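Taken together, the values in this text are just the output of simple stated rules run on the coordinates, not laboratory data. What you see is a predicted model; the values in this text were computed from it and never measured. Cβ atoms are built from the backbone, for glycine too; each structure is taken alone.
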Structure P
Amino acid sequence: MTKPISGFSKLTKEEKINWVTENYTQNADQSKKILQGYWNQNQRIQQLHDEFIENTITNFYIPQGIAPNFLINDTLYAIPMAIEESSVIAAASKTAKFWLKRGGFKAEILGTEKVGQVHFIFKGDNKTLNSFFTYLKPLLFAESASLTTSMEKRGGGISDIILKDKTDKLKHYFQLHVTFQTKDAMGANFINSCLEQFAATLKKEAASFNGFSKQEKDVEILMSILSNYVPNCTVRAEVSCPVEDLKLSAKLTPEHTAEKIIQAIKIAQVEPYRAVTHNKGIMNGVDAVVLATGNDFRAVEAGVHAYACRNGRYSSLTSAEIENGIFKFWIELPLALGTVGGLTNLHPLVKLNLEILQRPSTEELMQIIAVAGLAQNFAAVSSLVTTGIQKGHMKMHLLNILNQLCANETEKATLVEHFKTNPVTHHGVEIQLNMIRK
């Protein structure tokens with residue numbers, strides 16, 4: 001039985017690898033070769049990776065591809081996408097090409113407001129607390145001025161601070177609800193630094209406020225933290241074309257195709273079981289670009305799925321309609337992103353990807369990412385209501401199956417040709433491969 005280890009973080013990378021492989025793998029030498037095989041041969045880049053996180057032993061690579069031909073607000077983009085799932089980039093590229101001939105994608109920013117909160121317990125009179133907050137608010141701005149000066153020079157800063165009474169949800173619970181503008185930075189460190197200063201000011205001023213009783217002076221700060229729910233930091237992307245352009249299937253008229261797409265969207269709007277998978281497909285496109293540009297896909301995921309519940313039920317993030325013979329398809333997403341700071345200044349590949357995207361501002365990146373999500377959803381839904389999703393997906397998955405079965409290059413070429421006209425299943429591929437080998 002492996003014993004607990006003390007001081008693991010102080011070991012060298014090689015010592016960490018030795019300990020992990022010797023205690024937790026069956027073949028230590030083989031495991032070490034696998035881990036070391038994923039080290040970057042460029043020592044400077046590898047050192048960057050080693051210092052991004054704690055206890056680094058190797059790099060976990062995700063393939064990165066390019067989805068070209070995205071026309072967004074009359075600018076043509078090639079979008080970097082980092083993702084391991086088959087068919088995502090192919091679907092995005094196909095959708096981009098379809099809409100390229102129909103005016104491309106239109107996108108607009110609906111808001112850029114971000115949120116942070118100081119959560120605290122106050123056991124006293126609400127009216128007295130409101131009076132205290134009137135006194136406190138200008139002090140909060142004043143005592144955080146050293147933190148906000150640089151952001152304000154860039155056009156950002158603190159938008160507002162309000163006191164929220166949450167005692168109907170939790171006894172004695174209040175919060176300072178703060179809104180921010182952070183321009184091209186995601187702003188997490190800026191927001192959290194401001195919030196911690198607000199908490200210190202709140203605690204200090206409450207202790208000396210003459211209007212409070214002794215009990216009321218003892219405000220308990222629970223925590224100060226930004227929120228990844230940003231319903232007022234949103235972007236809208238859309239496409240439209242005459243209904244007769246939706247010639248996506250030889251078996252369906254364009255009118256029938258449009259109606260089926262709209263009905264599929266409506267189902268995702270009312271049925272959570274479908275909505276979750278529907279929105280997951282959107283996030284295939286969103287996360288792939290978020291990751292490629294060095295942004296926090298976990299924060300984006302959390303915020304987006306909360307937004308999908310904003311009306312009291314988990315629902316579709318996309319909508320569709322026909323108006324005067326024009327098919328319209330659109331998405332609204334909350335996206336808290338940055339194009340400066342964090343990994344964007346450190347990771348060489350992130351910097352290159354932002355260059356490929358023509359060095360976008362944060363607002364431009366929000367638009368690009370919303371378009372990637374919309375494109376992915378259009379590809380998925382149009383496939384579902386016409387040919388079915390597995391036909392195209394399994395074609396793209398074929399090489400994964402062949403690699404699992406250790407097919408050589410000649411066998412791969414033969415079977416790729418065979419399955420151009422035959423349905424792909426794991427069992428079917430295995431049978432054909434065995435036939436070749438016999």
Structure Q
Amino acid sequence: MLEFNDHLAQTFIKPHEYQAMEAQLLAARLQLDGGQGPAFDFGGWLDLPERMDAKALRPIQEAADRIRRDFDYLILVGIGGSYLGARAVIEALSHHFNPLLARGEKGPLVLYAGHQLSPSYLSDLIEVTRGKKVALNVISKSGTTTEPAVAFRILRQELLGHLSDREMADRVWITSDADSGALRQMARDHGYPSFEIPRDIGGRYSVLTPVGLLPMAVAGIDLEGLLQGAREERLRSLTPLKDGWSPADRYAVDRILLNRKGFHSEIMAAFEPSLHYVTEWWKQLFGESEGKDGRGIIPMGVDFTSDLHSLGQLIQEGPRVFFETVIQVRETEKDLLIPSDPADPDQLEYLAGKALSLVNREAARGTALAHARGGVPNLSILLEEKTARALGGLIYFFERACALSAFMNGVNPFDQPGVEAYKQAMFSLLGKPGSRPLEEQGLS
């Protein structure tokens with residue numbers, strides 16, 4: 001379902017360089033698959049596709065079926081890895097303008113909150129959902145992350161405040177740590193139905209846990225297809241190196257070699273607008289996993305061909321610090337033929353009768369050739385089709401390649417100590433009890 005191609009990077013990487021990287025790749029694979037070091041505590045996602053079998057999916061699907069039956073909206077309250085993976089898959093497989101049309105079914109519509117602190121956004125969300133049948137899925141390991149905690153408090157009051165405790169317990173689903181944290185305690189105190197985030201899986205690797213699976217099931221996504229794609233990619237990723245490198249191996253090594261040659265920023269480009277949030281999820285996965293100790297490749301996302309008319313000039317002729325990874329889809333379920341107009345006022349008659357998918361495909365090919373010629377190494381990911389199965393494979397491919405890249409670059413892919421810096425400054429400014437003064441943080 002997934003093809004990886006790096007032939008447009010071969011001008012920049014010589015064959016002997018791959019040979020020299022084989023020992024580092026093998027060490028990273030042993031560390032990851034052998035559960036050594038950080039992988040021992042946070043490698044639970046590695047065999048997750050196999051563990052999420054029919055028995056594990058049953059309670060998730062049952063909860064989703066009830067939400068689909070009884071509610072107009074599901075509001076997913078979460079930030080970062082607690083919402084990006086689900087949103088990426090849902091939007092990739094939804095109708096661009098009416099998400100409920102993609103699967104030919106009625107609601108509920110999945111909306112999102114808790115991923116920023118904008119009062120305008122939250123006010124508008126409350127306005128369109130007030131008086132409707134609304135369910136909340138609140139996702140956080142700790143339950144005290146500021147953005148989702150604030151959103152949950154406000155939404156609980158504004159949309160559900162008129163309900164009794166028992167009625168509210170029929171509208172709130174919690175996804176949190178199995179044993180501890182504020183959300184877990186709230187679930188116990190108020191009787192909210194809940195799902196567990198495994199302790200050995202960090203947020204940005206949690207898309208195939210209930211974190212992502214419950215909202216995806218509510219949106220009508222084929223969970224078994226998604227997990228089947230992940231299983232297939234996992235199986236391919238475990239191929240012994242002597243039998244050939246897997247796509248994840250090759251992608252991880254390409255990234256490291258290009259970074260060591262001065263290409264410090266990776267541009268992820270998609271030629272399908274529905275894949276925008278796949279890029280957003282990828283940005284968090286790689287940025288938070290690799291950006292430590294003064295190291296890491298800067299992740300940037302673009303939507304082509306749109307951004308060719310804003311950033312194309314910079315990519316083509318700007319500083320030679322970028323390399324590019326492009327996601328394409330081979331088969332599309334919808335297509336259009338460009339009509340003929342013999343008067344040819346727009347000088348497009350040479351395209352008459354051609355499929356729009358062909359034009360999009362050749363635009364991608366031409367862009368890659370031009371950028372590579374201009375000094376931008378180009379990597380390609382081709383999905384056979386845009387389905388749950390293909391996206392499951394893509395998710396696992398990126399997760400594994402990210403962990404391998406980080407290990408080869410000498411950093412822990414599973415922590416994020418730097419994320420706390422902005423929180424501590426914000427807590428001090430807002431007067432949170434026990435927060436450190438700005439002066440002590442060196443920020444005054």
Structure R
Amino acid sequence: MNYANMENWKSWTQNIDTMLKQLLIIVSFTSGLFPASAQTLSLDSIINTIQKGNPTLKMYDAEVRSSDEAARGARNWDAPTLGTGFWMTPYNPKYWKKGDNGATGTGQYQLSVEQVMPNRKRLDAEEKYLQSVSSIDAERKKTVLNELVAAAKKNYYEWMILKRKTNILDEGEKLLNFMIQSAEIRYKNGLGKINAYYKAKAAIGNIQNMRLMLDNEIKQRRIILNTLMNRDKTQAFEVDTIYTIKDYSSAAFDSTTFIDSRSDIRAIDKNIQVNYLQQTAEYAKLKPEFGVRYEHMFGFGGLPTQYSLLGTVKIPLTKWSSRSAKANVESLKWKSASLTLQKQMIINEATGMAYGMQNDIEVKKKQIRLYNENIIPALRKNFQTMQLAYEQNTEELFSLFDAWETLNMTQLEYLQQVQDLLMMQVALEKVLEIK
């Protein structure tokens with residue numbers, strides 16, 4: 001390689017290095033201008049996060065643990081009773097001493113211990129009762145989870161529709177800018193009127209105002225969902241815009257449907273069962289309990305030591321000692337009757353609500369189908385026709401603007417109909433407790 005070629009080679013490599021450095025600077029600059037997009041969360045991932053981190057659910061976990069820990073002490077015995085003191089001792093201390101004639105003194109000092117042994121059947125009944133208490137809180141936790149899931153679905157779907165509305169506004173703003181620019185050019189060239197020009201300018205302002213409102217609504221939904229997930233309330237993320245309309249048209253709703261699916265109804269069943277076990281525990285209090293009492297006496301003045309050993313039995317069958325237990329049993333019977341009626345009331349209301357929502361959903365589906373298959377296609381075709389005629393100078397801007405305004409408002413109304421349908425679906429799934 002000669003000297004000239006070497007110089008050319010060095011010059012070419014230096015140019016390549018310079019270009020690479022400039023490219024690196026440009027990439028670094030543009031990456032700073034356009035930060036990475038926020039994470040997109042699916043509805044299922046949000047629900048899973050709620051199940052793991054929501055403090056309300058953790059509170060019920062603590063309640064369950066509290067009841068289970070309390071059940072550990074179900075087989076508790078009463079503490080033994082200890083006693084000490086003088087027994088059959090004269091007030092005058094001179095009688096405590098041994099007499100001159102050899103007679104023993106009078107009086108004794110006593111130590112005593114007494115232990116009552118609880119009835120085994122009572123302990124068994126109380127243990128079963130206490131162990132069953134936590135099952136109510138476990139079902140109540142599922143009821144609260146159902147409420148939280150319904151709230152998450154509602155806000156997720158509303159955010160999804162808000163994003164779709166924003167896309168329609170963006171598309172509408174582009175069309176309005178086209179109309180305004182076209183009207184300005186035509187007016188300067190004396191080819192068109194300006195009667196709808198200011199209406200288009202005002203419509204852009206309305207779109208920008210509506211976009212501000214939609215952006216604020218999206219921020220509110222983000223805050224609510226972050227709150228439900230127990231995260232930083234301002235943490236950025238996005239949601240999918242894909243939704244699924246489920247088919248519940250053939251579903252039948254009866255008492256079995258709700259007994260199997262509704263945790264609040266299962267909680268009532270658990271409560272009735274707990275009441276029954278509590279009644280059994282109250283009945284067990286009427287059973288006899290045995291005890292033993294031992295006393296040891298130190299005699300004064302040569303009096304020999306003595307003892308007594310007594311067996312005791314507590315028989316709570318008398319009217320004055322069994323009144324409380326019998327009253328509690330009767331109270332629990334009426335409480336169970338009230339819970340049974342409450343269960344029937346919930347099933348009755350839920351059945352009516354489910355059938356009503358099922359009917360509303362089918363009507364709303366038909367309305368949306370009309371928008372999809374008839375109304376919006378016809379209005380879009382009308383707008384396209386007006387746009388073509390306007391470009392060919394056979395229609396005025398006013399007609400084109402009117403066609404766009406009608407199409408734009410109808411598309412927003414359609415999305416509102418979709419949102420209403422999704423909210424009906426969320427409400428029905430909440431009644432059926434479907435996640």
Legend entry - Identity of the structure behind 22.0 (criterion: mean count of other Cβ atoms within 10 Å over residues 282-289, calculated), options P, Q, R: Q
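When helix-only ellipticity at 222 nm (-39500 (n - 2.57) for each DSSP H run of 4 or more, over all residues; to 500) is computed for each of P, Q, R, which one produces -24500? Walk me through the intermediate numbers first.
On the way: P: -16000; Q: -14000; R: -24500.
Source structure for this number: R.
Determine which structure produced the value 1.12 for Cα Rg over 2.2 N^0.38 Å, for residues 130-185 alone, calculated from the coordinates; the candidates are P, Q, R. Intermediate results must be reported in sequence, preceding the final value.
Values: P: 1.35; Q: 1.12; R: 2.41.
It traces back to Q.
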Inset, instruction - Identify the structure, out of P, Q, R, from whose coordinates distance in nm of label points 7 Å out along Cα→Cβ at positions 42 and 266 was calculated to give 1.7. - result: Q
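Have a look at P, Q, R and say which one yields 0.10 for FRET efficiency 1/(1 + (r/R0)^6) of positions 74 and 154 (r between Cβ atoms, R0 = 30 Å, to 0.05), as calculated.
Values: P: 0.65; Q: 0.95; R: 0.10.
The read-out was computed on structure R.
By the measure mean projected area of the Cα convex hull in nm², tell me the structure among P, Q, R with the highest figure. Walk me through the numbers before you get to the answer.
On the way: P: 29.0; Q: 24.6; R: 51.5.
When mean projected area of the Cα convex hull in nm² is calculated for P, Q, R, structure R comes out on top.
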Inset, instruction - Looking at FRET efficiency 1/(1 + (r/R0)^6) of positions 66 and 194 (r between Cβ atoms, R0 = 41 Å, to 0.05), point out which structure of P, Q, R has the largest value. - result: Q
